[in-house]
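Nothing in this text is a laboratory measurement; each read-out follows from the coordinates by a stated rule. Treat the numbers as computed from the prediction; the structure is a model and nothing was measured. Cβ atoms are built from the backbone, for glycine too; each structure is taken alone.
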Structure 1
Amino acid sequence: MTASIWGHFDSLLTDLDGVVYEGKRAIEPAPVVLERLREQGIPVGYVTNNSSRGAETVAAQLASFGVKTDPDDIVGSGQTGVELLSTMIPAKSRVLVVGGQGLRDWVVKFGFELVADASAKPAAVIQGFAPDVSWNDLAQAAFAIQNGAKWVATNSDWTLPQEQGLAPGNGTLVSAVHTAVGQLPLVAGKPETPIFDTAIRHMNSKYGVKRPAFLGDRIDTDITGANRAGIDSILVLTGVSTRKEVLGIKLEGRPKFIIGSTAELLSEYVYPVATERGFACGSALVELQGNRVVVVKGEARSLDALKAACAVVYTSATPIYGLDVDPKLYA
């Protein structure tokens with residue numbers, strides 16, 4: 001069975017790292033696809049956990065790839081983090097920022113006073129990723145939190161896709177502070193819902209849309225977060241999450257749609273269809289034979305086989321750890 005994804009949704013929210021680009025390199029054909037959707041009248045908003053850069057800088061990078069977007073259509077965890085912070089401390093309070101200029105700009109926009117270290121007795125610490133965050137920055141954050149400062153983290157991503165591979169993300173830096181202070185921060189970004197709420201409010205206010213789909217490459221943040229926020233999710237296999245991960249993921253992280261690249265957003269989506277013993281999808285047939293997930297027809301490494309196998313696993317009464325899944329599906 002095939003049908004257009006856009007028969008169900010009126011807009012697209014998408015992640016950036018691992019979907020549109022890796023570091024400074026575009027992930028093809030994402031720029032062309034996003035422009036085509038925009039030309040077709042489908043509003044596109046960008047939701048990113050990266051708080052190190054401002055929206056204008058991100059919009060300029062997208063423009064360099066040929067993607068036209070307004071900076072206000074880029075919703076970052078820095079913005080949402082400071083929104084949360086404003087509900088926790090009085091206006092004009094002192095705030096210690098661990099992170100990049102984009103996060104500092106949001107703190108200033110909300111009327112807070114930036115301070116450099118814990119000796120200034122800040123009312124709060126907001127922590128985001130930046131490549132130049134040092135041990136001293138983390139130490140000052142820990143000292144301030146131990147002295148009673150509120151603590152907000154923009155995100156808890158363990159990794160960050162770069163041209164050379166996966167680099168440590170903000171979650172590793174947050175974990176270092178957590179180890180020192182013995183408490184956890186309030187998290188603004190994916191997979192928590194505040195950043196999705198901010199994005200939905202913006203898209204509804206600006207474009208009048210109410211039913212977005214969310215596109216992401218990470219099950220732990222993008223897909224799980226969208227599902228928590230009640231948004232249908234699309235997993236694209238161009239970034240962090242793997243075929244093995246999507247096969248074994250628990251209910252909260254299961255995507256509504258699985259695509260191999262963003263090009264598939266412009267074509268009919270092929271849905272798995274139930275058969276007597278399993279699911280057929282396009283040219284593939286996958287069955288549950290006892291406790292074995294078996295590719296009966298088609299190429300095991302194809303996207304069709306993966307979608308059929310996911311449908312088999314997701315509908316099975318036996319948990320994934322009790323199933324013998326054909327290794328060719330994920331190797």
Structure 2
Amino acid sequence: MLTFKSFLHSSLTEELTPEQKMQVSNWTRHPKALAHTDHFFGKGNDDHVEPLQGGGDKSEPHRAVERHLGHEISHEDYKAGKTKDKYGREVKIGSMLQKSKADPKLVNQFANDSTRQLKSQNNLTVHVTRSAAGVAGQTSKGQSWENESCKNFETGSERDCLYSEVKHGTVVAYLKNHHGHELARATFQPYHNNRGQVVYRHVSHYGPKVKEFQDHVKDLEKRLSASHEPNASTYEMHPDVHSDSADSQTMHPNATAEHIHQALDHHNAANRMIAAKHPNANAEHLHKALNDKHEWVRRLAAKHPNANAEHLHKALKDEDEGVRIAAKNNPNYNKIMGK
């Protein structure tokens with residue numbers, strides 16, 4: 001991992017101008033906010049650059065293509081869209097799918113699989129920053145998302161919140177290619193509990209939704225939040241940062257099974273809802289959540305990616321239509337139910 005104190009210089013234009021950087025260099029950064037991520041960046045450092053991690057697991061479209069063609073395909077070949085036919089000749093996967101009269105749905109899934117996006121890019125890195133220029137430049141000139149984001153430095157309707165985000169410790173991660181060009185961006189906002197502790201949650205994403213980057217972002221949530229031991233507390237998003245329609249409450253991303261159990265027993269349904277959708281929720285947690293008296297707790301459990309066949313069958317019989325719909329919208333529904 002590379003650690004450095006100055007903001008990365010790039011000859012490309014997708015960052016703040018020298019004049020804008022000078023402007024934000026005077027923006028106040030709260031010492032307590034910096035202290036909450038010192039464990040990650042190191043005192044006095046505002047940036048980390050690390051190689052893009054992830055890609056160990058094959059996507060469901062990848063596995064479906066292998067099942068259809070009857071042989072394994074490496075990550076590299078799948079990403080490049082090529083494989084070998086029965087004679088050992090290199091052929092395009094798309095062509096093989098067409099010739100073998102694959103279901104059009106499978107052809108479309110292969111063509112749009114996020115794990116194949118940016119297939120021409122090499123040596124991808126993730127630049128994580130809490131610097132004033134890095135946070136204020138979430139959406140600046142030259143970025144592919146500059147016209148989509150409300151936090152455009154010059155024209156965004158929510159650009160005024162950038163000052164508060166710099167002040168209160170927002171962290172931004174940029175996916176970059178070997179030229180330093182920004183391909184995607186993820187923003188992490190601080191959430192506080194009543195003990196004065198802080199965790200970080202990814203609340204917005206711009207650019208291609210590459211699976212490896214999304215996995216890396218989930219891991220960053222855990223590492224950015226590691227300044228204290230996980231607990232069963234509920235954390236509230238800092239009121240002065242931009243919510244981007246994200247949930248206003250969360251749990252520690254490193255919460256243990258016991259913490260999630262405690263939250264599922266809470267008298268407040270909001271706390272139980274947070275627990276029911278926690279990434280660490282296991283089969284026992286989801287079984288408990290599917291028996292909750294509040295339909296929204298059951299709905300969140302029904303669409304949880306860790307739900308198994310037993311959970312989905314139970315949810316499909318629920319008296320609440322929303323729970324039944326949530327089960328059918330579960331990301332693993334087709335695979336689990338054999339659809």
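Can you say which of 1, 2 returns 17 when relative contact order in percent (Cα under 8 Å, 6 or more apart) is computed? Kindly include the intermediate steps, with their values, before the conclusion.
On the way: 1: 17; 2: 14.
Structure of origin is 1.
For structures 1, 2, which has the highest computed value of distance in nm of label points 7 Å out along Cα→Cβ at positions 41 and 193?
Top value of distance in nm of label points 7 Å out along Cα→Cβ at positions 41 and 193 goes to structure 1.
Kindly point out which one of 1, 2 the value 22.0 was derived from, the read-out being mean count of other Cβ atoms within 10 Å over residues 209-216.
1
Computing Kirkwood radius over Cα pairs in Å for each of 1, 2, which one ends up highest?
Comparing 1, 2 by Kirkwood radius over Cα pairs in Å, the maximum is at 2.
Rank structures 1, 2 by FRET efficiency 1/(1 + (r/R0)^6) of positions 257 and 321 (r between Cβ atoms, R0 = 25 Å, to 0.05) and report only the one at the top, that is, the highest.
1
If we compute distance in nm of label points 7 Å out along Cα→Cβ at positions 153 and 169 for structures 1, 2, which one ends up with the highest value?
2
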